[in-house]
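S.K.: The following blocks contain the structures, represented as structure tokens.
The numbers here are math on the coordinates, done by the rules we state, and not lab data. This one's a predicted model, so the numbers in the text were calculated from it and none came from an experiment.
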Structure I
Amino acid sequence: MTVSSLRRGPAPHHPAQASTHAKAPAHAQAASSGGSHELKRVKTDATLKPTGFTASDKAISQAVATGTLKPVGGLDHLPLDRHYHATHPTTGMKHQRPAGFTWNHEDGTTPNWFPQAVTTSSDANAQGKIHGRDWVAVTWHSKDNKHSRVSFVDYTHPNDGQKAKYRNVDLVMPDPKHPGKFSPVACHAGGASMVGHYLYVADTHGGLRVFDMNKLAQVKDHSAVPKGTSSVVLPQVGFYRVPPELKGKPGAPVFSGLSVDRKHNALVSQEYRKDKTGGKIIRWPLDLETGKLKTDASGSVRATEAFSVPLARVAGVVARGDGFDIATMGSPGHLYHATPGHAVKAQDTLAKGIQQFSWDAQRKQTWTLDEHPHHRAVWHFKPE
């Protein structure tokens, strides 16, 4: 299929297309009002504790040995069963016309699942490909927040209708209370980053869940998973947890989103605050060779930097140049660039349902997505 303006479902109403003379929302006015609205470097004692890696590996290996799970053989062997549609979606941007794709009708309109985060093979490695193919991965949470999943999208040939395919895969975890069983991963999945063969998924107040794409597996014994689980699953292999003594307390890290920062060898998390500014952007040390977070002598992962954001409703953050590109939710959403010690600069408007950012270093473009039914699209744009 050639790139077109194809959309599924009724034509959406986009506040971003309203008159440019409309009054900007409060968080947008604050960003452009002067030097007091700076991105500030702040002290952080944020830490994470790696847990469950050994136990999860043992449980998954046992499930394979007993025939409960059958390994797919990695992402390049994943059978894709749905078609996406290459398009120039309605994005809310005034200064450019991004390209991307929309889902099939079921996924584009369902009220039971909501897409949250995007990551690509550009995050996974410096070459930007996995076994010679371009991949996009999008995480979703269920309406009841009791399940999460990831869509693996082969974006190598987006304009070829026969090859423009993807698959939805449920995220599961070994059930410690019922050996041999797997339970759904109940989290918002608001952030995601591929690093090597690992997929990191943000658990808002819990930390970072880790999945190994090499352990994608077909379910052969359906009694081992909840009814309705997808036939191919991605099991959790570990969890970098917020320590119990910090969870829910002032200063505890919040994982509303996630992105890869190869310049600083880090994962970047961000905090969403609905009506308040001051949410934190935090860098976590990353070993790009192993794909794992770096631990200190005590076995903890310690944040290396933190910044206070002078904006509310931060939906996406990606490191670029000497600072960060930031998306905020609203009607419309907004795009900013923030450099530490300087006033935040407004750059463009964005779709109402804007979500996480992911930086494509090979093509010098930012990926993002829209979560609302009938308006859903995944797309990329060139930052200023």
Structure II
Amino acid sequence: MQEEWETNRICKWFRSKWRNSERSWNHKRCIRKECIIISNQQKCPLIIFEKPAQARKVCSAFPMKDCKTHIEVSPNKYLPSGAIAVWCVGHALQLVDADKYSASYRNWQLDHLPIIPDQFKFQVDKQKSSIFSNIKKWINNPKINFIIHGGDIEREGQLIVTEILMYVNNKKPVKRLWCSSLTKPAVLKAFQELKDDKYHHNLFIEAQTRQKSDWIIGINLSRCVSILMKEKLVGDSLYSIGRVQTSLLSIIYKRENEISNFKSTPFWNIKGSFSAGEKAYQGKWCIDSMENIMDKEKAESLKIYCTSKEARVHKVEINQQEVPPPQFYNLTALQEEANTLYKYAPDKVLDLAQDLYIKGAISYPSSTKGSIRK
């Protein structure tokens, strides 16, 4: 009775707002229906995804309403109370700069190094403050009774969502959605098999360790190299040093030197046409597994000597081998193959693979596995 009284009271308020309106009573009946929905709201989970396209694809497996800043999933067999879905767009948080730990670090000096904070601090990325605020609002909403972690199924996806939950000091239970494919059957199965997020906490530790090590290497080595280069009167430029970028640049530099310093050495092969009865076949001259002849005159002499001579089959070997089927592509193998066949850059292959994953055409592209787990 109390609930019905509240419903009627809210509906009367809406009617008073629309009393002088030219809208029909049918519209007012729609308002009454909406009033009943509002008053009967139940607590439901909040699903936090890594990308908006991923959120819309997963939620499309259920009846849902896209509200631009979030998605409302209607109650169903897998989510009896329905759900609210929100999303990040990459990392919403970032590690603060060194000068946020101490004002003295604003001046770059060698005696400050190494800078290794006892406790790392994070801040909201200014470009993603509205996205972060929306996620935080829903995490703290009393309507939400638990969280479903919907990040990508690898360490970076685990980090992106978990770091937000830790930053806002979330106390609500967290379940993990582990979905390697975004087809509807795979999505429904993943919601049936939600597990406690603690089983994937090691992925978060691994990703955050990588994140902090990148910060330590970048901050300290960039300052060190920039200061020393300035002391050697090389210039006042700032030199950026990174765990990945510097190593990759070194590999590219060494490879470029190898190409520049490469000197081709000519060699010759001798090939012959043979016939045995009605069968014809090709053969190549070799001795002790050596096929290349480095002396042109020697090659010409051998060719003249062997021409029109009778040959004898010395030995025939027949081997039976079992060749296993090729494994599935992981991202690295896919990038290599696409570059070989179509000259696609790695970033383009990644974008295409992500798009196909979101459309449910392929499984998660960043997986390192080449086989299917049970």
Structure III
Amino acid sequence: MNRPATRRQSPPQASLPKQFRFEQPKSPPVVVNFSGGLVTSDAGLNLIAEIDRKLQVTSQFAQCFQDYRKPYRIDHTVESLITQRIYGLVMGYEDLNDHEELQRVIQQIRQQWKNVEILVRGDSAYCRENIMAWCESQIGVDYVFGLAQNSRLLQMTTTTQNRAKLEFEQKLSTVVSFLETVFKPEEKLPEVASNLIDNSIWYKSLDYQTRESWSRSRRVVCKVEYGVKGTNIRFIVTSITTNKIAQGELYTQKYCPRGEMENRFKEQQLELFSDRTSTHTFAGNQLRLWFSSIAYVLMNALRSKCLAKTELQNAQVGTIRTKLLKLGALITVSARRILIAISSSCPYKHIFATAYRCLKLLPNTA
């Protein structure tokens, strides 16, 4: 005979002590209790909410969604649900639901902007024959990729390496000679002098083809940097011809910005969880990425519009969150107001005040 199903009862909880007393030798005891009232560790979120209200970021984003729910069953609007999720990402609360290509991108760009010139940048992982050959076959598409060094490339740049080394040593010798006229000659003067001069940087364009993997010869640019720590050599390969851009400008203006972009990508990935694409559907993963992107828009707006003249003007998302948003506070709710009292020992209260003043000066975009 089957027994009727019964609901499993939770074990009774022991009564909670009113206080916890910790004795200390030769000092007054420390008493801990849970009578502190409403307390938050996210008091700085009000800055994000205010800049969001000014710029109307999440409200405009919410208009992109259609609510198919029955109106009489709705407790929370789409906008409120989206705002809650995005603010959660801003504050570092990761979505823990783990259950749930280049040609295509360029084709999509071409559908909207037929004549725009496209530059594909990437590290050495993209330096492959099929990718480079495809870019070369397209009109208005160029590339600049990192290229791993090898013995042939290093041999082709021996003269440039020697010139960079000689130039640095000449600069160092000149500064050391000057310092010896001012200070007593000693062993540490070269070390002091090395901190006063810049590294020597030389560029060289090469016509290079691998022995097997490349189908043709391509333009390779070498950057040789020599300093007190020795030689640092980097290579890039590009489809942009010499008559269009000089070697130094190619490296600094076309290739190096990739590194700064990667920093922003990594910031969003590591701090706002844009890599959390583990649902079973493309649409679900795309929505997650949208949420992360909107969260980054809000954080970047706060950084650029409210923290420009503070020590956090170049801080990453995680640093801003820790120092300015994750603030402990006591919440008091009354009929007249909601008071959020942040700890008086907060070391970043002056930055909070600066951000608040900047927020008040921002116009409403609505």
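S.K.: Have a look at I, II, III and say which one yields 12.8 for Kirkwood radius over Cα pairs in Å, for residues 255-318 alone, as calculated. Don't skip to the end; give the middle numbers.
M.R.: Values: I: 12.3; II: 14.6; III: 12.8.
Source structure for this number: III.
S.K.: Turning to a different aspect of this structure: Work out which structure the value 20.0, 65 belongs to, where Rg and Dmax of the Cα atoms in Å was derived from one of I, II, III. Could you put the intermediate results ahead of the total?
M.R.: On the way: I: 20.0, 65; II: 32.9, 112; III: 29.8, 105.
The value was obtained from structure I.
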